[in-house]
Structure 1
Amino acid sequence: MSISPVQSRCMDCGHTFDFHPLTTRCPKCGSEWLEAQYDYDLVRDRWLRQLADRPFNLWRYHELLPVQHTPPPIDLGAGGTPLLRGVHLTQMLKLPHLFIKDERQSPTSSFKDRQAAVTIAALQESGLTELVVASTGNVAIAYSAFAARAGIKLWAFLTSLVPQEKMREVAIYGTQVVKVTASYDEAKQIAVEFARQRGLYIDRGARSIPTVESMKTLAFEISEQLTRQHPEARYGGLPWRAPDWYLQAVSGGLGPIGVAKGFRELYRMGFIDRMPKLGIVQAEGCSPMVRAWEQGKAQADPIPRPRTHITTLATGNPGRSYTLLYDYVREHGGTFVAVSDAEAFRAMHMLAKMEGLSMEPAAAVAFAGLIKLVRQGVIQPHETVVVNCSGHTMPIESHILGERWARHVVVARRQEQDEAQETAPLGAPQEGLLAALSSIATERYPRILIVDDHEPARILLRRILQSLGDYTILEASDGYQALEIAQQDPPDLIILDLMMPGLDGFSVLDSLKSHPATAHIPVIVVTAKTLTQEEQRRLRRMARLMYKGEFLSDEFFEEIRRLLDQAR
């Protein structure tokens, strides 16, 4: 449990207000760029007294995370990954203080599990039940796992360049995959418009407080682990040790933005006595940050058509994220560097053969950048370097998912979009994107109302229904709320708990059947109560009766489909 309320601070106007995960803009100026603030003096005292006795995972730092109840019930074991000392690579580079943060050992094998763990926990506490993300792969995989555990329906918009193995891994969790034939930046635009039309929350990357805060835990863990690696080294008598360099391959830049904030907070609390330099590594075929850095520019020009085979790093427009990293590197040191796909692939083979670390190409980009910076003399032999090693996934075989596990959206070519836009009203959304989105946004999904006063039962039913197909899930926690929803906008099916305080299931059924607008709605009554023969006869005249514990039976699945088919 957090020891003090989290505050949101606007990065543009400085206005401060109470944090809420669904408040995405500054109420004073409208800016989407917010950051979290805490009572750092209080946290410092608490950590000095208690941290040593806590489990080594990201929730050990809960006082500096925007989640009320920690660890949350959805915890899958994120964080607490090893910091490995380099062995043969250390000798090859003559870099004796080289460490590898092995994020492959996270629940879905990437550091994005930290992001999903904190963000999904915060959103679940706010009552959110449906979420949209745009991703180049690993974010969608991580969010899919944690959303499944939280009972949150996830829509993942993936560019068609994402490897099929990653797409299938997203789909296996029950996520609705939308494959977009376009660049990642265009896929993001479609996802934003889809979320706007349906009134859904969309993950906003570096503009999201829970997302940025999650990445701080990398800085916290690294500093603690380095101190354990060098117990004799206590810089200025301070309790933890910071590296000289932190290196990471980046796409949009979220990871190092959060890591930088973590080191800033450690420095502010007196746990470290200096700020590390950042090594930001990009693939040459999509390196807008590196180009801007080399030109001395604080803003990056977008790359509309990335040219790299490493698709998980193909974000052509980093936006303000680059500016934040640019400011950090100017103040505390570091650099931006690009490597070719071939250099990344060579590093990938090298790390597997020399260190026993098999990784995906995106992670190898960071090590290719390390090799280049050491050879250029930018990184010195005496310096302590930590490299983020993230991403090693097992492929989901295609036959496991069957057919129709993804939707396909095709975006018109740029020339076709420009021609259509010439005749559109000023300020209208891009016609090509809207046309592509229409293939999924106009679908009407069967509406199912779950009525149960017990929240865990509603979550279980919701998740079961989401795994069965595409449904719009409504929920009511009592009979009165159920009747109000049913009369305002009648659902296609109602799943009704029998025993509820106030207005029980019998009374809800009587009311539904007595009104012409709701009498036709099929109802499945679920109960754990032992019913008399008279009660059973009464219910079966009006509804389909099933007992709790039968939710996972084929009969339950078939009954839902049969009733929905009849209602059409």
Structure 2
Amino acid sequence: MHSRNHLFRHTLHVSGFLLATLLLSAHTEKPARGETPPQRPNIIYIMADDLGFSDIGCYGGEVQTPNLDKLASNGMKLRTFYNNSRCCPTRASLLTGQYPHTVGMGHMVTLAQNKYDSGSYQGFLSPDHPTIAEELKKAGYRTYMSGKWHVGERREHWPVKRGFDRYFGLISGASSFYEITPAEKAKRFYAVDDKDYEIPAEGYYATDAFTDRAIGFITDHKKQHTAQPFFLYLAYTAPHFPLHALEPDIAKYEKIYAKGWDLARQQRYEGMKKAGYIDDRYQLTPKTKGIPDWTGDNEKDQWVRKMAVYAAMTDRMDQNIGKLVAALKGNKQLENTLIVFLSDNGGCAESVNTKGLHDPAKKVGEKGSYSAIEEAWANVSNTPFRMYKHYMHEGGIATPFIVHWPAAIKPGKGFSDGIGHVIDLMPTALELAGAKQGNLPGKSISYLWRSDRQPDRTYCWEHEGNKAIRKGKWKLVRDYSDLSWELYDMQADPTEMKDLASVESALAQALLSEYLAWEKQVGVKEFQGKRYGNPAGAK
């Protein structure tokens, strides 16, 4: 057994010599006259919201994502990278490098007007743990954020209070892409820096607005802070419900999805083979029980429209990422900028309560409509995996993951078999910034482009009673719905088709003991329906 320190304090110490060698070996763009080329990279983390594993083109999907595909082909993409299966916990880990319970985000955000109990489920980022923005700022970076925050609703928990020099976006969670509706007014609001922001009455679309502000931040940075590198966190709300998209984008997809979810899922699986993601180990998991056959569905036009709008939202996000990359190139910032792209959780199977939010006179996608793709299409979104957002099977926690850095990563690397987790993103940024990493559970993913041996990895999860631990090739996982633990050899069976818990019972018990020690360390409590009770015991 590994020592407890090894399991829970994965801290990577990079010598000054090694870091200097890495950074000085990067080929930077020729600077304009009078400028000094940056010795440390700019860093951009882009997060999609509720994007399923196979929703983008370079992961086998039919959605047109040429800009993400180009970043992937000129950089690298991972077969196995993990989030925390839900928006708030994943964002907490990206921002702090800690497991979500450690920083008070074991569940979801607490609304500003609500009372809270301090601790692992308080519903905002703990001030006891610095954010990536606070640490990079100390290291000499300018720090910017545009998009969805969702890790602290009270004004004292907003981004500018947690290290960001500039911020624009949605402080809270899911919202109309066009407006803040009267029904949302009490718990949905935007901000610019630390001031409230009113969305324009016409002509607003969130994905475009988030990108335009981000481009404004980096362009102003180029003019005003040439000597400093920057960090940008761009957190889209696309393609999270409500399904809102512009008609020219929707028109690309309505004929495509007329084939229905059964054929779409099979074709995605074939597309993943062509993309080089899948080999013989990846079996296509059975369709989730309860999803009807497409041939028997009585509301086909409505279902086609929903998935077409979802695809259009993803398409529009990709268009905007292309605009961002073009701005970086125009500013001569692209060569020495690390860009990472991921999703906060797997595809979302939720059926949303639209009371007071949906105008039945509106088509899906239009201003005033409010709907979601629900389970049948989410099952396609997560091809080839099973389960969804909230759960700890691969369909809930596996994300597409792209990393692009022209100065350090050569094109053509394709899919990497390396493994990573959202807790690894802060140590990565701190390493590249030459900053102290402190007591963080993750490790830098720089081994990927240095072609070093992959470090030993042990990751743990808990959300709403759904639990898992992955150690090396082994994964122990449990759903709250039945409480039984399953064991999978992820190297031989990456889609979790063959439960080995009864065959490898001693190994399963050892992993469970390790997992329970982690639960105690980070403050997991036992989930009881929609609330958390006493701390979990060894059961």
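Nothing in this text is a laboratory measurement; each read-out follows from the coordinates by a stated rule. None of these values were measured; they are calculated from a predicted model. Cβ atoms are built from the backbone, for glycine too; each structure is taken alone.
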- Task: Using FRET efficiency 1/(1 + (r/R0)^6) of positions 100 and 484 (r between Cβ atoms, R0 = 35 Å, to 0.05), single out the structure from 1, 2 with the greatest value.
- Result: 2
- Task: Figure out for me which of the structures 1, 2 the number 12 belongs to, where relative contact order in percent (Cα under 8 Å, 6 or more apart) was derived from the coordinates.
- Result: 1
- Note on the structure: Note: FRET efficiency 1/(1 + (r/R0)^6) of positions 276 and 356 (r between Cβ atoms, R0 = 41 Å, to 0.05) at 0.95, derived from one of structures 1, 2, originates from structure 1
- Note on the structure: Note: distance in nm of label points 7 Å out along Cα→Cβ at positions 148 and 516 at 4.7, derived from one of structures 1, 2, originates from structure 1
- Out of 1, 2, which structure matches 4.9 when distance in nm of label points 7 Å out along Cα→Cβ at positions 316 and 460 is calculated? 1
- Message: Quick check for you: by Cα Rg over 2.2 N^0.38 Å, which of 1, 2 is greatest?
- Response: 1
- Message: To test your reading of the models, identify which of 1, 2 gives -8500 for helix-only ellipticity at 222 nm (-39500 (n - 2.57) for each DSSP H run of 4 or more, over all residues; to 500) when calculated.
- Response: 2
